[in-house]
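Please treat every number below as a calculation from the coordinates, not as lab data. All figures in this text were calculated on a predicted structure; none of them were measured in a lab. Cβ atoms are built from the backbone, for glycine too; each structure is taken alone.
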Structure 1
């Protein structure tokens, strides 16, 4: 794995609707490896590797482009900043974390999340983000001049790697963005019987908004959603290698697709509740047969997520090998109905 590029990806700002810096890195990596780049109007980016088969099916492999973040809701007279989380983030995980605010001048201001001392002394429990605020060392006047409601903020924790273990903010989805780059590098000289679309979906972690728009742009016949699987309940853990989602509340995977993938790739089964990009890709257009696969991450959604490089390498190798088993006829056979048995 190109860990130097992974560090660049993780260190880039990519909060929902502010993913442009990450998209630029992917565009630079994708361009020499594909025939065309496609975008939707939310900022999703996909590399298209075209088949010489004009009637070839299209397989979509999607990773999230955005990361967990906050939005400034008020700049107060004392210079403190109220905020709201853009997705589900445990308030207790935010206290004392360093954050980076993207201003309207396209510059960054760093701050720290705090809590009123009296409230902290009265209760060890943080009931909600309304009890928290961001301080940047600015006076009220300075803060009002430089920061505005609607500005985005993301974690500012540093990237660390030791003995094959990576700790970083935004590791989900950056480790998966790196997998898409390395997958295309592996497939650069392959002549496929189907069209391959590999890329990143904007505004994914905030309600899977970009999954719908990107799917309309790509119009796939089948899709693989790359995701991170939470280790909180310890049903999976770093070191498990590729993990295959068998069920979540928002998607039943295509059984034909699932069985075929599991027949070629050694995976660990995951049964969970949280959805992923496949949850919406599969019910877009006429219906897109989909599966989800990925790796396990510790502290998912926090400022310091953890994973193993070996898991990402194994996922890249597995996807590379699996794609070489596919052809258009098999991909079209993953659907149900519309003429299928």
Structure 2
């Protein structure tokens, strides 16, 4: 009787597992919604559309992109998390949301695996320290020597508040003790204007500044990634320049609602990794992106480690949600 009771209790669980497996095997049988937190028209967004088209080919179902823009990526991630965990809604997110926003917004305390299901990393995007052509230095060593001799006098821009640009300076201050005056702007374009007119001496910027560096209008100092960046091949990493462990990049990945069946997550991981063909990887590299894939476990582990890495930096900088 006891064995019969145990078997009866186990039956619903076993039936659920069988149903889940059958559902995963039948997936996908209809179009997949793909939410992205980037507005139309950017290179990032167009690249995601190209990748989605490749995923659609492999799965044999349309992958329908919908831009869910706002609150620094929070709206897009919430749309993903609030969707049914059936494999028919996935989306793009980045560390500016799942790390920076989580650390700034007490009402948005998310953890990978618990609140959303990581699928794979897709690409990263570093930044570069760029200086005005009349700056009293020409490289990173010169910049740090100037800061040491003139504490509090170097005015730099972190572009928008709590952006990767801003966080780059805060991490540099944490790792080196440099006394730098960091100001923020509403957007990178506004910071560039002040850099060109001399209101600030340096900023951390994107590939949009590449042509001005190449023409000599601005000076390239270093890149924020731990490896050399094809967009600025002649610039050293900050690690090479002596700031060990320095790494600031936009880490973009693909996620699904928490509870999405593991078999579907595994299949999506396989498909997205396969979608990064040599042609798409070259397209990414030409636009300043670094293609990066991972297992779901590696992606989740990376986001958890990023939360721990940035928490003390942001607390020390007393950053607030704006």
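Among candidates 1, 2, the computation of helix-only ellipticity at 222 nm (-39500 (n - 2.57) for each DSSP H run of 4 or more, over all residues; to 500) that gave -13000 used structure 2. Between structures 1, 2, the calculation of distance in nm of label points 7 Å out along Cα→Cβ at positions 208 and 264 yields its largest number for 2.
Once mean count of other Cβ atoms within 10 Å over residues 184-191 is computed for every structure in 1, 2, the highest value turns out to be that of 2. Looking across 1, 2, the calculation of Cα extents along the principal axes in Å that yields 65, 40, 40 traces back to 1.
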